[in-house]
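Only the coordinates and a few stated rules stand behind these numbers; no lab work does. The structure displayed is predicted, hence computed values, not measured ones. Cβ atoms are built from the backbone, for glycine too; each structure is taken alone.
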Structure 1
Amino acid sequence: MTIEVAAPVPIKLRGIPISLNQYEGAGTTTNKYFQRFQMQEFERIYLPDSVRPFTEADPIGVKELLIDDNRSAVSREPCMAIDGVDFYFSVKGIGSTTSPFSRQLFKKEEISSLLKSDNLRMRIANVKEKEMRYPRYLTGELWSRGCPYGSQGLEFASIAMKAAEMSDSSTTSIHGFRIAPLVKIVKLPKALQDKVTEVYWYRRFRQEMVQETRLIPSNVRIYFHSDWTIGDDTGELFDFFRIDNNEKAMSFLRNFVKSGIAILTLSSGQ
């Protein structure tokens, strides 16, 4: 595996900006392929302003990212290249803007109504409205068995890490199937978890909460989980990725089919 700084003329991803506060994590599990590298940025917790009432800790910095799907964010520019491929920093588990059952945008009144702590309700109420225009929250609602809504659970993150460590020595593929490697699992401080898990509707998540810090090749997906997909915006994406002649288009198609076949036959390659 060869890791380099990103190319001098990188592609800048498109998306809605988001500012996330950085905090110290409470422990880190590192992908075996990345253990020899110093990657402090990947060992931090990233939270929006709307989560500040849930922690006594002060941020140690702020990072500007782009919103990516429901509970993730991604850097606009690549942070490194692995074997000639640019990868962007990504964090999963930053909170959701949408209520899990009503599908309406979160309002601090809804969050406060679920809390037993008067002090915490007061802290949320005192946050300035301009900072809460589109608030997103981590919650303690048990979701998809091993995951809290808006965040990530250690169980699911550990499964993702095992899959990432199945990759070839390049760390970017499993028998030809290209992956977005999970670099580190970062645990949320227990005091933060205790307060966040007070926010639940029916079933309270009682396992360990974490974030995943990852590397992804872009924020473009095939048909869903993105506002910008190959299926819906093919021509626009070709322009964005500078696919401007037949030869480049055929190369894209070959790689697309090759990747599809690789994932369909992945189990037979183990």
Structure 2
Amino acid sequence: MPVQRRNDEQVNLLKPDFQGRYESGFSWRTACSMYQALTGLRAFWPMSASGSTGAAIDQSGHARTASYNGNPTYNFDGLAPYIRFDGVGDYLSVADGAGIDITGTETIIAAGHRGITLGGWFRPEDTTNNQGLITKWSAAAGNYSYALRLRGDVANDPVRFIISDDGTNTDNVSSGAYSANTWQFMAGRFNDADAGEELAVWLNGTKTTAATARASIFSGNADLYIGSDMPGNLYTGRGSLVFLCAAALADATVWAIYQHTRALFKV
């Protein structure tokens, strides 16, 4: 039986008639609807919609508007919307509330998929400092919950995802080195039923895992910050399509987020 071989020239010829999978326009017009279909979605800030005084508007339907602090600026890179933080007083914040007090044990989520997943697209400009990306974390021990950070201040410049189950003691998982001045997809996940309990962090399409004995996340009263924590450890760079879910999304789902949005960021 003859084997049909891929004809790359024919594929290119047909692109005006058939939608390519890796195409920024396709990614742009489908990105928000994809995020809105995530299980356990608690907040989604694409950084496209902003209020008259700069607040980032939540597109999840929960109205978790992120307050504007400092003077970050909204802009776009090609078709990708983003907010840029300058590392000097710039961050977004959401007041503490039940919807973001995610413990990872919510019984409204099916067993096996309880946890937390959070992330977004980021373009860092600093590889030397500890910087908060998405955090619910206080300055003093006793009120730590969850945090996705850039750790440019430690060896290998990892993206690090951290949780605490009692507000003080923590476990974490670290990725490989992130880069400056390039868009990268970064996400963290806690799953309370994956091989016991598991932490995971993604840097673009690469997943790194670590075991943890912690079976839940502390429900503290810290605010949630984007581009900071405490608020301190300020982030310098751009952020886009930031999301928070009260569920441990499947590997395939996180992979799909990355694959279906990366053309938007020319990755």
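If helix-only ellipticity at 222 nm (-39500 (n - 2.57) for each DSSP H run of 4 or more, over all residues; to 500) computes to -3500, which of 1, 2 did it come from? Before the final figure, lay out the partial values.
Numbers: 1: -6000; 2: -3500.
Label of the source structure: 2.
Distance in nm of label points 7 Å out along Cα→Cβ at positions 93 and 205 computed as 4.0: which structure among 1, 2?
Details: 1: 0.8; 2: 4.0.
Among 1, 2, the structure yielding 4.0 for distance in nm of label points 7 Å out along Cα→Cβ at positions 93 and 205 is 2.
A value of 3.1 was derived for distance in nm of label points 7 Å out along Cα→Cβ at positions 141 and 157; which structure in 1, 2 was it taken from? Walk me through the numbers on the way to the answer.
Working: 1: 2.1; 2: 3.1.
For distance in nm of label points 7 Å out along Cα→Cβ at positions 141 and 157, the value 3.1 is produced by structure 2.
Out of 1, 2, which structure matches 3.3 when distance in nm of label points 7 Å out along Cα→Cβ at positions 165 and 229 is calculated? Let's see the in-between values first.
Details: 1: 3.3; 2: 1.9.
Answer by label: 1.
Rank structures 1, 2 by relative contact order in percent (Cα under 8 Å, 6 or more apart) and report only the one at the top, that is, the highest. Provide the component values of the computation, followed by the final result.
On the way: 1: 22; 2: 26.
Max of relative contact order in percent (Cα under 8 Å, 6 or more apart): 2.
Identify the structure, out of 1, 2, from whose coordinates percent of Cα pairs over 36 Å apart was calculated to give 18.
Details: 1: 18; 2: 13.
Label of the originating structure: 1.
A value of 15.6 was computed for mean count of other Cβ atoms within 10 Å over residues 53-60; which of 1, 2 is the source structure? Write down the numbers at each step before the final one.
Values: 1: 15.6; 2: 18.1.
This value belongs to structure 1.
Given a value of 0.40 for FRET efficiency 1/(1 + (r/R0)^6) of positions 29 and 189 (r between Cβ atoms, R0 = 25 Å, to 0.05), point me to the structure among 1, 2 it was derived from. Show your work: numbers first, answer last.
On the way: 1: 0.95; 2: 0.40.
Computed on structure 2.
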